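In what follows, structures are represented as structure tokens.
Values quoted throughout were computed directly from the atomic coordinates according to the rules given, and no laboratory measurement underlies them. Remember, it's a predicted structure, so these values are computed and weren't measured experimentally. Cβ atoms are built from the backbone, for glycine too; each structure is taken alone.
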Structure P
Amino acid sequence: MTTVAPPPPVPAGLGRVLTVPGVYAPRSDSRLLAHAMRAEGVRPGMEVLDVGTGSGVLALYAARLGATVTAVDIDRRAVLAARLNALLARQRVTVRRGDLNRPLLPGRSFDVVVSNPPYVPAPGRLPRRGPARAWDAGHDGRALVDRLCAAAPTVLRPHGVLLMVHSAMCDPEESVRRLSRAGLRAGVSGRASVPFGPVVRGRLDWLRQRGLMDVRDEREELVVIRAERV
């Protein structure tokens, strides 16, 4: 069982957001990624892309740090929630609906790309609708993670950085390998130990049967993957 630090406290300026049914509510993974953004030095003059924005909490945090922010999500309710939260927070965030980087203009690139993608391993096919679409990610939890690793180099400027959070169940070393093969300088930049959420608790037996979770594990480990275009 790996021993890692607890999640950091909520960063100043992360703020609260409204959530709607079917849209992922900010949790420990959002908090961990916000800390990574602050450590990366997101600031005025930077352009940030938030892929899979959900409620928009990370896009809003980047905007509060002074960045020019574009947020993308494939789910209509998430797009509406992010736009509403930007309006309520009086922050300028461009929110587009679509799959990964497809809603962007060809050749568009960013200084920082952040993503909290669906990453919970799940039996059965990927959901095409409903709340599980925000977290279910195939048998190994990598259905969206692998696609994001492949797309990252096309939207990063020289010295631009990808910051992506996912569970240690999803094989962080595989994420690093894929990003490295794509020409990025990649590694794990942060870890946190968090209590099992309701989704993981509900499928613990299945996760243990597949060897994705040890029977001794009582908490989930989250990781932040950092990849820089050099």
Structure Q
Amino acid sequence: MPYTGDVTPGGPPDVRRLGALTITKLSVGPMDNNAYLLRCNATGALLLVDAANEAPRLLKLLGDDQLSTVVTTHRHMDHWVALEAVTAATGARSVAHEADAGELPVTSDTVHDGDTIMVGDCPLEVIHLVGHTPGSIALHYGDPAGIHHLFTGDSLFPGGVGNTRGNKENFESLIGDVERKLFDRLPDDTWFYPGHGNDSTLGAERPQLPEWHARGW
């Protein structure tokens, strides 16, 4: 079956196979959080984006393979409920942005804007997007044989940027970062994978940017 990114809590994962990287998307309850398991096809190295919840399901997804890294996109608890259990069971290192790492339940290596996290032979660029939280990040993978891919946490969704709880300064920071660091840099066919719900492309969302600015959320 072709990849759609349409997953539900308790349902099966969806798998997207790229030339060098395989992406497995799983939704965990109770808040319909997305977790993404990335596998380097050449080396078998594994990286998990957001150990959100349901540690037994995440560990089952690994099978007998060794997880090397868990990246947490931001400090909100619904994105790291399973982090302690997953890292304890696998020995994987925890990684987060410096501004959010102190809020996580495990000691984490810190990253900054422009850093690279490797999944085997596959580089992931860290993009710092300030506003949903001080240390929110997206991960960018430029497929050498295809399109660009973004794992955006709660900073970008189909239909808008992440929740800034009515704080105008945070909203202006977030939409500015998202526009400058994502929309201005990357082409319309860039596929993005958010922290909740369905995926989209930058091209599908780009026409809505003026509306997002005007409504202020």
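List of remarks:
- Each of P, Q could give relative contact order in percent (Cα under 8 Å, 6 or more apart), but the derived value 15 comes from Q.
- FRET efficiency 1/(1 + (r/R0)^6) of positions 57 and 145 (r between Cβ atoms, R0 = 25 Å, to 0.05) from the coordinates reads 0.25; which among P, Q: Q
- Comparison of P, Q by distance in nm of label points 7 Å out along Cα→Cβ at positions 105 and 129 - largest value held by: P
- Parent structure of the calculated result -5000, given that helix-only ellipticity at 222 nm (-39500 (n - 2.57) for each DSSP H run of 4 or more, over all residues; to 500) is the read-out and P, Q the choices: Q
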